[in-house]
Structure I
Amino acid sequence: MNRNGGKRSERWLGGAAILAVLVFWQAVAAFVVRDSFILPSPVDVAVSFVSLLENGSLPMDFATSILHFAIGLGAALLIGIPVGIVMGWNRRIDALLDPVIEILRPIPPLAWIPFAIVWFGLTNASAGFVIFVGSVFPVLINTYTGFRSVPRIFVEAGKMLGCIKDRDLIRYIAFPSALPSVAAGIRIATGVGWMCLVAAELFGVSKFGLGQKLWFFYNLHQMDAVVVYMILLGLIGLGFDMVFRYWIERQFLKWRMGEVA
């Protein structure tokens with residue numbers, strides 16, 4: 001079977017599924033529910049989307065949410081990857097930090113909102129901190145797992161070839177071997193952090209933001225606008241995941257797809 005033809009067929013199937021959902025949604029909203037507050041129809045949502053575009057609030061909401069997300073995920077990467085590397089490489093540091101991390105890890109990110117407000121006030125950093133709490137542990141755990149799973153024979157071979165210092169062994173041997181696990185952790189953290197965005201913006205850190213406006217329009221009982229922001233959150237999250245997968249696979253994991261040239 002032609003590979004490109006198969007991909008086109010899969011895209012058509014996906015498009016048909018989305019169209020079927022929209023038709024079903026419209027029929028249920030128009031003929032069964034008949035209440036736009038309980039279930040806005042796709043037509044209501046489309047009209048609301050055009051209205052939001054015209055008043056110019058969507059670009060600012062998007063920019064504000066991206067700022068919050070960048071602060072949280074950036075801090076998670078800056079802390080999670082180095083700590084995961086050190087714990088995965090050094091057993092003593094692992095024994096020292098593991099109990100602390102295992103106590104903090106199960107605490108839901110939303111439970112940190114009071115401290116986020118106390119420590120950072122109603123600022124962008126406060127929203128970023130909540131996203132950071134949700135993102136840092138997937139990065140740390142997957143980085144740790146990747147380094148703990150490096151085959152010992154790789155390390156011994158590296159030493160035979162002149163990599164004596166830990167810094168060189170980590171850079172040239174362990175990190176490339178652990179990269180698939182690290183990449184998986186970043187991908188999971190991206191999804192978790194994006195899901196934390198609504199809660200991070202809920203407590204009024206800014207007058208803008210996708211999560212903030214979602215609750216703002218809910219309080220106004222404009223459920224069509226609420227659905228607009230829900231769909232935007234889903235589409236942007238999907239876009240992040242697709243771009244990340246493509247970039248990581250093309251730039252760093254070519255060997256997994258047989259593209260080493």
Structure II
Amino acid sequence: MLFGNESISHYTRSNITVWMSLAFQAGILNIGGFMACHRFVSHVTGFSTYFGFQVSQPGSQHPVGMLVVPLFFLFGSMLSGMLVDLRLKQHKKPKYYITFGIIFALLFIVFAGGTLGYFGTFGESLEQVRDYILLILLCFTCGIQNGTITTVSRSVVRTTHLTGITTDLGIGIIRVLNRDKFDHDVSDDARANLMRVGIISSFTLGSVVGGFTFHRLGYGGFIIPLITSGLLFSLMFYFQVLKHQQRKNQ
């Protein structure tokens with residue numbers, strides 16, 4: 001389980017619940033960033049495209065920003081690598097509670113800063129430094145989340161973007177449809193396909209829910225991912241820290 005020392009590559013109910021919850025959360029974060037300042041926060045490919053476009057525009061002041069923001073997705077992945085992947089490789093206890101605690105803290109800053117007016121008017125064009133700070137916080141959050149889940153699922157699951165998982169789904173469907181041509185059981189591929197459909201559906205549902213919520217509440221819509229990340233952080237902290245301490249004291 002994610003709460004212990006192991007990876008979560010097994011299709012248990014608790015693992016699947018974590019995957020779907022994080023995909024739902026990522027859908028909300030992505031549309032929140034898009035509606036707030038017109039950029040998809042987990043789409044590194046998009047930032048590269050924006051960079052190419054901005055470079056071609058005479059006098060544009062945005063190329064540097066289009067390079068800096070996605071770097072924080074990379075930094076988030078690196079941080080998760082230090083706290084989870086490296087420790088798993090060393091057969092040590094991965095510090096899930098710290099990665100999820102950081103995610104919770106970052107989303108609290110986004111929610112509080114937005115509702116208090118520090119990020120300006122919700123939906124304004126990407127012009128001010130404050131807009132880039134918002135994107136940086138959201139990209140950093142997505143990088144930590146994606147790096148953590150990619151590691152502990154052994155690269156089976158990615159929750160913050162759908163291109164890779166849709167490609168895996170297409171390949172998996174062909175494997176299942178042609179199962180009579182293989183000399184091994186394809187039941188794992190079938191389960192993986194169901195999981196991939198679930199991830200895509202949860203991300204899409206998060207985007208739909210986020211669309212309605214941000215339209216009504218503006219920055220207040222970030223309360224939803226703040227709650228989901230807070231619940232996950234609380235679970236990680238309980239199982240990895242409090243419960244572990246209780247066992248040591250017995």
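Which of the displayed structures (I, II) returns the greatest value of distance in nm of label points 7 Å out along Cα→Cβ at positions 57 and 241 on calculation? Spell out each step's value before the answer.
Values: I: 2.8; II: 4.4.
Looking at the calculated values, the largest one is II.
On relative contact order in percent (Cα under 8 Å, 6 or more apart), which of the structures labelled I, II is highest?
II
Which one of I, II has helix-only ellipticity at 222 nm (-39500 (n - 2.57) for each DSSP H run of 4 or more, over all residues; to 500), as calculated from the coordinates, equal to -26000?
Values: I: -26000; II: -23000.
The structure behind it is I.
Could you tell me which structure in I, II was used to calculate log10 I(q)/I(0) by the Debye sum over Cα atoms at q = 0.07 Å⁻¹ as -0.36?
I
For which of I, II does distance in nm of label points 7 Å out along Cα→Cβ at positions 209 and 233, calculated from the coordinates, equal 1.9?
This value belongs to structure II.
Please compute mean count of other Cβ atoms within 10 Å over residues 17-24 for structures I, II and give me the label with the greatest value. Walk me through the numbers before you get to the answer.
Working: I: 11.0; II: 21.8.
The structure with the largest value is II.
The numbers here are math on the coordinates, done by the rules we state, and not lab data. It should be emphasised that the depicted structure is a prediction, and the values quoted were computed from it without experimental measurement. Cβ atoms are built from the backbone, for glycine too; each structure is taken alone.
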